[in-house]
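Student: These are the structures in question, set out in turn.
Laboratory data are not the source of any read-out in this text; all were calculated from the coordinates shown. None of these values were measured; they are calculated from a predicted model. Cβ atoms are built from the backbone, for glycine too; each structure is taken alone.
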Structure 1
Amino acid sequence: MKPNDLPPAKPWTLARRAERMNPSVLREILKVTEQPGIISFAGGLPSPHTFPVEAFAQACAKVLRDDGRAALQYAASEGYGPLREAVAAQMPWPVAPSQVLITTGSQQGLDLVAKVLIDSGSKVLVETPTYLGALQAFAPMEPEVEGLACDAEGVDPDDLAARASGARFVYLLPNFQNPTGRTMGEGRRAAVSAVAAAAGLPILEDNPYGDLWFDQPPAAPLTARNPDGCIYLGSFSKVLSPGLRLGYLIAPAAVAPKLLQAKQASDLHTPGFNQRIVAEVLKDGFLQRHVPTIRALYRAQRDAMLAALQRELAGLGVTWNSPEGGMFLWARLPQGLDAVELLPLAVARGVAFVPGAPFYAGPADPRTLRLSFVTATPAEIDRGIAALADAVRAAQGT
């Protein structure tokens with residue numbers, strides 16, 4: 001039978017969860033930034049100048065020379081033993097390597113937790129605003145996601161206490177949060193941990209940016225205060241390279257086996273070759289030497305953006321915060337402006353940002369926007385913020 005003789009194809013029937021899968025707003029915006037001449041403050045990408053290319057080249061050669069056949073073979077779903085041991089050893093609370101699951105980026109950790117802990121209709125609590133990738137990971141499991149009241153230090157403990165009942169978990173990013181750049185202080189962490197423990201509410205703690213502090217390290221992780229009540233996510237993307245897609249998950253014994261089973265069903269294992277490369281790079285205290293160079297670079301770029309904002313946007317009614325680390329700064333437009341409507345005006349002037357609305361689980365503040373300062377030079381930051389100010393003036397009709 002020839003293809004033209006076949007009966008018409010029947011339409012595909014999509015699963016209900018597929019209807020909840022939507023394209024990433026950030027990815028769509030990044031397409032705009034690929035236009036020639038656009039200065040992008042939009043992407044959540046680390047600076048490629050921080051990637052330790054030479055260290056990777058040496059590690060690749062050594063792994064292939066000493067352990068090449070094993071590195072290129074299927075591997076254990078839990079992850080490469082020496083890498084799991086290295087992750088456990090760097091945690092500021094006692095962690096057994098058996099608690100560590102190596103993931104294909106920390107994004108996979110969010111996906112695994114969603115599959116294991118969320119049923120259709122489950123209540124999940126998140127910050128306001130929160131990481132868009134987490135909302136996307138949770139959505140196919142059909143939860144009821146509620147945004148908690150937040151201030152400059154994150155979640156309001158009183159609101160958390162009032163809404164904890166019946167929730168499967170609360171998802172938090174205490175350090176240099178994406179998208180706002182805010183950080184929980186010691187007092188707030190203690191209060192949030194106490195509320196969660198008293199309510200029997202598990203915490204999903206996501207910490208991809210914790211090593212990127214500028215003046216002083218953040219307070220101890222929430223997980224360190226109640227390890228049996230928390231799942232902790234970490235990543236090598238921001239301190240080594242996102243292209244390797246390596247993250248990790250630390251879970252208590254009560255839930256770790258199910259997360260491992262979900263991992264096995266998802267992708268069998270994270271690439272063993274990549275794991276061996278990172279394990280080799282981490283030897284001899286490499287991160288202790290490398291990460292300070294990232295902090296110095298990002299701090300200089302943050303300072304350049306803060307100075308440009310003060311210079312160019314003074315008097316326009318725009319407000320912004322001053323993050324103590326990480327990659328992002330959060331701004332708010334004056335009354336009457338909308339960040340989504342401002343974006344094409346900015347792009348026309350050669351600069352891009354991310355509107356804040358997609359980061360909200362509930363009603364969004366349309367005046368908010370995220371600015372990333374780590375992939376632009378100080379000169380580009382100066383030009384980009386000047387262009388942004390010009391777009392704001394155009395939107396105001398001034």
Structure 2
Amino acid sequence: MITILGWLFNLLKIIAILGTLVTIHELGHFIVAKLCNVKVHKFSIGFGPKLFKRDSGETEYTLRLIPFGGFVQMEGEEERSDDERAFNKKPIRQRIAIVSAGAIVNIIFAIIVYFALASVNNSYYSTQITGLDEGPLYEAGLRSGDIILSVNGKKVLMQGDVESIIENSKEDSLVFEYERSGEVFEKQIEIPIQEMGFLGVAFYESGEVMYLVTGSPAEKMDLKIGDVAYAVNGIEANNSDEIVNEIRKVISGDITISVMRSGESLELPGKTESTIGRVYTLMCNTVQPGFWKGLKYAWGSTWFYLRETVIGTAEIFLGKAQNVEVMGPVGIAEKISETSAWFEFFNLMSAISLSLGIFNLLPIPALDGGRILILVIEGIRRKPMKESIEQGLILAGFGAIILLALVITIMDLIKLF
């Protein structure tokens with residue numbers, strides 16, 4: 001009985017997240033279409049048999065059995081129409097606004113949710129260094145108590161800002177501006193790219209395992225989501241940064257992670273792989289800024305999250321990303337079912353919404369981004385593309401996406417079983 005209830009609860013979580021994101025995506029298209037006075041024939045959430053139907057004015061509203069998709073059917077969208085309120089009769093700027101609205105709403109929703117989560121957080125990592133006794137920053141003369149003000153001329157508010165600039169720098173030499181005892185100093189520090197250890201695990205600040213890369217060394221050593229790591233190779237670690245720093249030191253070597261699981265202390269042996277990156281030590285004090293100043297930190301955290309997601313997505317498509325796991329609907333559903341707390345649930349909802357928005361804006365036929373590209377080409381040529389060519393491109397793109405989805409889904413199912 002418990003298993004059945006657990007399965008039903010997980011199903012409700014999956015429907016809640018994906019259903020919500022699909023609904024707001026289609027609402028984006030629908031609302032902007034209405035604002036542009038485009039005739040909308042159908043607004044549907046889901047696919048398959050109809051569960052609910054209501055006609056209001058010129059539009060049919062339906063809720064269908066399979067909640068993992070939806071559509072807005074407009075006059076003159078699939079086939080060109082002579083109706084003055086047809087999609088194809090509207091100025092290009094309005095058509096681009098309608099097509100892009102769904103993805104943009106997903107991105108805005110993700111930002112709002114993440115900002116709300118960050119706003120309820122009562123502590124953040126500042127840029128005031130603490131416990132620094134090794135690594136390139138220490139060797140260059142920075143000390144505990146120093147406050148990092150900027151890196152390579154970019155102002156920083158939180159530790160994550162500093163780390164992002166370091167890790168994404170194209171040059172090994174970085175200029176740090178920092179404050180010590182009220183005086184401001186500037187120092188050029190070399191942080192070269194080098195080999196480092198890789199386990200394929202992400203931690204919350206407390207050391208609790210947040211995410212495991214499927215097939216990674218971390219998964220093979222039986223680390224579980226929810227484990228709380230407190231030591232690496234016998235060296236105690238007080239937070240996620242200290243844990244990660246210790247893991248990075250072990251390159252393709254034996255490693256033991258000490259964790260607490262359901263009140264029991266476990267020693268989990270394994271072996272790291274290697275990857276490349278900038279190896280450095282940086283730990284900063286936490287601050288509790290209060291509500292109003294906390295909003296500033298919340299926005300900084302949100303902007304960092306948005307920037308890192310966009311950069312990560314770009315690296316995937318440019319072939320520069322390493323140790324990246326791509327998931328389809330099955331993999332996403334599994335991650336949703338693994339959420340155990342409201343913060344984790346809404347954090348994942350935000351991440352999926354942001355990824356959905358960015359993915360839909362890619363210039364691939366059948367996606368919103370591909371349709372925007374076709375409209376831009378029409379604007380440049382000052383005449384529409386031949387309808388047969390446009391539909392052919394969209395069908396080809398749709399076929400490619402379906403094929404990719406099938407491949408990823410099969411891979412997700414293989415990982416499950």
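Student: Check the numbers for distance in nm of label points 7 Å out along Cα→Cβ at positions 172 and 204 across 1, 2 and tell me which is largest.
Tutor: If we compare distance in nm of label points 7 Å out along Cα→Cβ at positions 172 and 204 over 1, 2, the biggest value is for 2.
Student: Next question. Determine which structure produced the value -15500 for helix-only ellipticity at 222 nm (-39500 (n - 2.57) for each DSSP H run of 4 or more, over all residues; to 500), calculated from the coordinates; the candidates are 1, 2.
Tutor: 2
Student: A value of 17.2 was computed for mean count of other Cβ atoms within 10 Å over residues 156-163; which of 1, 2 is the source structure?
Tutor: Matching structure: 1.
Student: Still on this structure: So semi-axes √(5λ) of the Cα gyration tensor in Å, computed for just one structure, reads 44, 27, 21; which one of 1, 2 is that?
Tutor: Corresponding structure: 2.
Student: The value 4.0 for distance in nm of label points 7 Å out along Cα→Cβ at positions 108 and 388 was derived from one model only; which of 1, 2 is it?
Tutor: Of the options listed, only 2 reproduces it.
Student: Now for a separate question. If you rank structures 1, 2 by Rg/Rh (Cα atoms, Kirkwood Rh), for residues 300-347 alone, which sits at the top with the largest value?
Tutor: 2
Student: When you work out relative contact order in percent (Cα under 8 Å, 6 or more apart) for each of the structures 1, 2, which one comes out largest?
Tutor: By relative contact order in percent (Cα under 8 Å, 6 or more apart), the leading structure of 1, 2 is 1.
Student: Thinking only about distance in nm of label points 7 Å out along Cα→Cβ at positions 36 and 228, which of 1, 2 has the largest value?
Tutor: Once distance in nm of label points 7 Å out along Cα→Cβ at positions 36 and 228 is worked out for each structure, 1 has the highest.
Student: Then there's this: Once Rg/Rh (Cα atoms, Kirkwood Rh), for residues 244-355 alone is calculated for all of 1, 2, which comes out largest?
Tutor: Max of Rg/Rh (Cα atoms, Kirkwood Rh), for residues 244-355 alone: 1.
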